[in-house]
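Novice: These are the structures, in structure tokens.
A short reminder: the numbers here are calculations on the coordinates, not readings from a lab. Everything quoted here is computed from the prediction, not taken from an experiment. Cβ atoms are built from the backbone, for glycine too; each structure is taken alone.
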Structure I
Amino acid sequence: MHRRITDKLVIATHNPGKLAEMKELLAPFGIEAVSAGELGLGEPDETGNDFRSNAAIKAIAAAQATKLPAFADDSGIVVDALDGAPGIFSARWAGPSKDFAAAMAQIERLLQERGATTPDKRKAHFVSALCVAWPDDHLEEVEARVDGTLVWPPRGTAGFGYDPMFLPDGHKRTFGEMTSIEKHGLPPLGLGLSHRARAFVKLAEICLEKR
């Protein structure tokens with residue numbers, strides 16, 4: 001039986017880019033959201049072997065610490081020519097300083113080493129796994145992806161993470177060149193294009209009601 005989110009929610013992230021996107025997605029539903037970072041919560045060790053497991057680890061830790069429902073995302077980029085890397089290690093490739101320019105350069109270097117120089121060899125997809133955990137251990141979990149191609153050099157300064165090198169299928173601009181509404185805005189304002197928006201649509205269907 002699915003459970004509705006009705007009141008205050010903890011967003012279990014310390015990533016300002018993710019926090020901004022998640023708050024924008026929640027806004028139409030009138031949910032009061034506070035982040036794990038704002039509450040001074042630590043970051044749990046992400047010991048899962050897939051996106052869904054790591055999202056659950058973060059959500060459960062925040063729910064247990066605050067006694068409130070907690071909403072977590074685990075997401076990353078999966079590059080076909082790199083055998084699925086960086087995958088669940090996408091954030092870690094950027095290092096403690098969150099240097100995604102260096103992480104993108106590392107991906108490009110590895111693609112060049114493997115001769116992945118044409119678009120057909122540079123396929124990738126973003127994955128987002130969302131989990132809402134309640135203090136009584138009830139979980140709601142969804143997952144979605146968006147497919148695309150990696151470009152070089154990176155284009156655009158919007159978004160965050162690997163957005164400037166990701167060109168979603170059917171589009172001529174990277175996520176880094178799109179406004180927030182274009183990238184993850186939900187209909188009727190946007191197309192719900194991003195992996196996180198697509199996962200959120202699934203979550204909203206089972207857990208949220210517009211106010």
Structure II
Amino acid sequence: MSVHLQGSLFDQTDDLRLGPLDGLRRTRLSAGAWIDLLPGWLNGADALFEKLAAGVPWHAERRQMYEQTVDVPRLLSYYRAGDPLPHPVLEEARDALSAHYAEELGEPFVTAGLCYYRDGRDSVAWHGDRIGRGARQDTMVAILSVGAPRDLALRPRGGGQSIRRPLGHGDLIVMGGSCQRTWEHAIPKSTRATGPRISIQFRPQGVN
């Protein structure tokens with residue numbers, strides 16, 4: 001599957017290469033939550049978007065909501081621990097993140113969930129990764145974004161002022177500390193003309 005991507009003027013290369021992680025900048029939120037952000041971590045991200053859009057076995061899901069079954073507004077693919085990832089640079093990214101956060105996290109990132117947002121109508125509602133250990137323990141979820149930027153919104157669980165970070169073209173965000181328990185995140189729908197985006201979410205074992 002392929003949807004037209006308007007490439008970044010700053011990413012016109014097929015040379016897929018990760019930058020150093022020492023440029024990560026941490027923002028402390030509340031209740032022990034934090035986010036690390038590194039714009040443009042992956043050089044050649046637009047080329048990776050095209051490869052993933054065409055080569056990943058995407059599937060649509062339907063979920064029960066109240067009294068009806070509805071389409072999930074994005075395409076999905078999931079790689080369990082030990083599964084080969086759809087491109088070698090993603091394995092390199094997972095290993096680099098595991099090494100960088102080894103002392104703080106205490107375990108490696110092992111799974112990868114991919115979401116394909118085809119246009120502004122695709123989205124994900126407010127949620128935290130609270131199935132499994134993320135419901136009761138501090139953990140981390142690292143998200144690498146390729147394709148057109150979309151806002152990642154975050155807000156305190158139970159309500160409060162939200163913040164937004166546009167992510168795309170190789171940007172990295174890591175949500176850590178209590179973020180999955182005490183904050184929620186979402187990709188809101190957009191009425192603006194919005195190109196396609198793929199996010200790759202790296203998680204430790206038992207975090208969903």
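Novice: Please compute FRET efficiency 1/(1 + (r/R0)^6) of positions 76 and 188 (r between Cβ atoms, R0 = 35 Å, to 0.05) for structures I, II and give me the label with the greatest value. Write out the running numbers ahead of the final one.
Specialist: Numbers: I: 0.75; II: 1.00.
Comparing I, II, the top value of FRET efficiency 1/(1 + (r/R0)^6) of positions 76 and 188 (r between Cβ atoms, R0 = 35 Å, to 0.05) belongs to II.
Novice: Taking distance in nm of label points 7 Å out along Cα→Cβ at positions 20 and 36 for each of I, II, which is largest?
Specialist: Largest value of distance in nm of label points 7 Å out along Cα→Cβ at positions 20 and 36: I.
Novice: Could you tell me which structure in I, II was used to calculate relative contact order in percent (Cα under 8 Å, 6 or more apart) as 20? Each step should come with its number before you reach the end.
Specialist: Values: I: 20; II: 28.
Going through each structure in turn, the value belongs to I.
Novice: Sticking with this one: By the measure distance in nm of label points 7 Å out along Cα→Cβ at positions 84 and 108, tell me the structure among I, II with the highest figure.
Specialist: Working: I: 2.7; II: 1.7.
Comparing I, II by distance in nm of label points 7 Å out along Cα→Cβ at positions 84 and 108, the maximum is at I.
Novice: State the single structure among I, II that was used to calculate helix-only ellipticity at 222 nm (-39500 (n - 2.57) for each DSSP H run of 4 or more, over all residues; to 500), giving -8500.
Specialist: Working: I: -8500; II: -4000.
Attributed to the structure labelled I.
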